[in-house]
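Pasting the structures here.
The numbers here are math on the coordinates, done by the rules we state, and not lab data. What you are looking at is a predicted structure, and each value in this text was computed from that prediction instead of being measured. Cβ atoms are built from the backbone, for glycine too; each structure is taken alone.
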Structure I
Amino acid sequence: MSKLVKKVFFDNTAKSAAEALEFLSAQAVELGIADDKDAILAAFNEREAQGPTGMTGGFALPHAKSTAVKDVAVVVVKFAEPVAWKSMDGDTCKVAIAIFVPDNEATTTHLLVLSKLAALLLQPDFCATILESNDEDEIATAIQEEAE
């Protein structure tokens, strides 16, 4: 697997899930993951409408499947302040781990990456590393190594 985690952002000032998804959509284009911000935002919003992507313990796993996505990628956003995000435990979100998947890999790679990341969020040591670290390489490596 090539480098899955493309970027980790720290102290993001989003105040809502909608603002966070807007930011992630713009960054997907800026990072070369996708070529259409509006298509990515629509894909995120379509998924959010199906049910919460907020997990437990302050994490969210938003994901966008779209023809605008060039390659499978993950972008991590750590928020300056907890963000309101519909979640399984009703808690706020401190970290969003966004998954971007080309439409033609929607039922294969997408489900594999999503299931591995969801399983990682059940591991207290992994969650602590992501929540406590301010080192982009450490966070990217933790996700990359475990998601392979």
Structure II
Amino acid sequence: MYIISACLAGVDCKYSGGNNLDPRLVKLLEEKKAILVCPEQLGGLTTPRLPSEIVYDENANKKVINIEGKDVTKEFLKGAEETLKIAKLIGAKEAILKAKSPSCGKGSVYDGQFRHKLVTGNGITTDLLEKNGIKVYTEEDDIENLK
């Protein structure tokens, strides 16, 4: 079983209220090989919601701030924890999450300045899943060859 970002399966849970439909992932869901999650909704954030990006404080702690400057780290951490609970319940060893997202990004995320510039890093949920032994991919990876 896979954990998949719900927006990638066409669920309108993206921060803007839309989705990031990827038919390859809908196929996994139809084959009953996946469970959908939206860590940001699981953390209590609404849809739509203000865009958020990762920043680091003076002690190099990862935080998530929305475009109006509000700290939403608590919600992102809660969503990550809830996603991990679901992954453990279904025995998921792999996840396919939304690239570049402050929750789900892997390898690169936006720089915290809201200027569409990417930096090296992972989203909050990706970090937690990987720390718990769950392999994370994004829709930008070669997911056609996953079993």
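When Rg/Rh (Cα atoms, Kirkwood Rh) is computed across structures I, II, the figure 0.92 traces back to I. Here mean count of other Cβ atoms within 10 Å over residues 24-31 is compared for structures I, II. The highest value is that of I. Of structures I, II, which gives 26 when relative contact order in percent (Cα under 8 Å, 6 or more apart) is computed from the coordinates? Attributed to the structure labelled I. Tell me which of I, II gives -13000 when you compute helix-only ellipticity at 222 nm (-39500 (n - 2.57) for each DSSP H run of 4 or more, over all residues; to 500). Answer for the origin of the read-out: I. Sorting I, II by FRET efficiency 1/(1 + (r/R0)^6) of positions 40 and 56 (r between Cβ atoms, R0 = 25 Å, to 0.05) from high to low puts II first, with the largest value.
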